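What follows is a group of structures, each given as structure tokens.
Where a number appears in this text, it was derived from the coordinates with a stated rule and is not lab data. Keep in mind that this is a model prediction, so the values were computed, not measured. Cβ atoms are built from the backbone, for glycine too; each structure is taken alone.
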Structure P
Amino acid sequence: MSTSKEYMSFISEQLSSLEGISCRMMMGEYLIYYRGKVAAYVCDGRFLVKPVPSALKMLPGAEYDSIYEGGRKKLLRVDDIDNRELLTNLFLKMYDELPEPKPKKKSK
């Protein structure tokens, strides 16, 4: 089951106060970038963020989830997507702890 455009539109609206938010659709699911870094995934109607220390602190008790069933990459599921202030502060605090994007491979 892929994420609906309506759900992704709602998530985008919740993050709209942040400058530098962009998203990219991949196989019916979405990656959310914050100022060029991958910060979150929206998969099967779930909002998942990277488990960096600030996210762990701000989301005590959040459950780990993966992008797809059987996936090894564990992310934190954010259930309180109605709380715009929480999401905004979460991204602001996470930014410095997010990994830098990998350099793009040069074509031959």
Structure Q
Amino acid sequence: MSKATLKFIRLSPIKARLIAREVQGMNAELALATLEFAPNKAARVISKVIASAVANGDYEPEEVIISSCRVDNGPVLKRFRPRARGSASGIRKPMAHIYVEVATPKSEDS
């Protein structure tokens, strides 16, 4: 089993979790091929983390599965935008922490 982590990425964790749930339990090669054609920013970022996790364990993508793909909340940048009549409204710019674990199917059973 090998792991990869990406912290403090400027990406909404809610949007990234949609992609993370899709690839969890998939073969790594199939997940990378699927994410290549997904139109969101989260897909590109998560595919890089999966590729890093595969490389960290000295595996080939076709011989491992994604045992865990987790997206946690990071800190939030808080900004203000001027609005009408001298007021201001807040803007939240969230960050995410992405954790990926890959394992061979044999070690997943035992």
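Values as computed for the structure displayed
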{"item": "Comparison of P, Q - label where relative contact order in percent (Cα under 8 Å, 6 or more apart) is highest", "result": "Q"}
{"item": "Test item: log10 I(q)/I(0) by the Debye sum over Cα atoms at q = 0.16, 0.18, 0.23 Å⁻¹ calculated as -0.69, -0.88, -1.45, pick one of P, Q", "result": "P"}
{"item": "Source structure (of P, Q) for helix-only ellipticity at 222 nm (-39500 (n - 2.57) for each DSSP H run of 4 or more, over all residues; to 500), computed value -11000", "result": "Q"}
{"item": "Origin of the derived value 1.0 (distance in nm of label points 7 Å out along Cα→Cβ at positions 10 and 82; candidates P, Q)", "result": "P"}
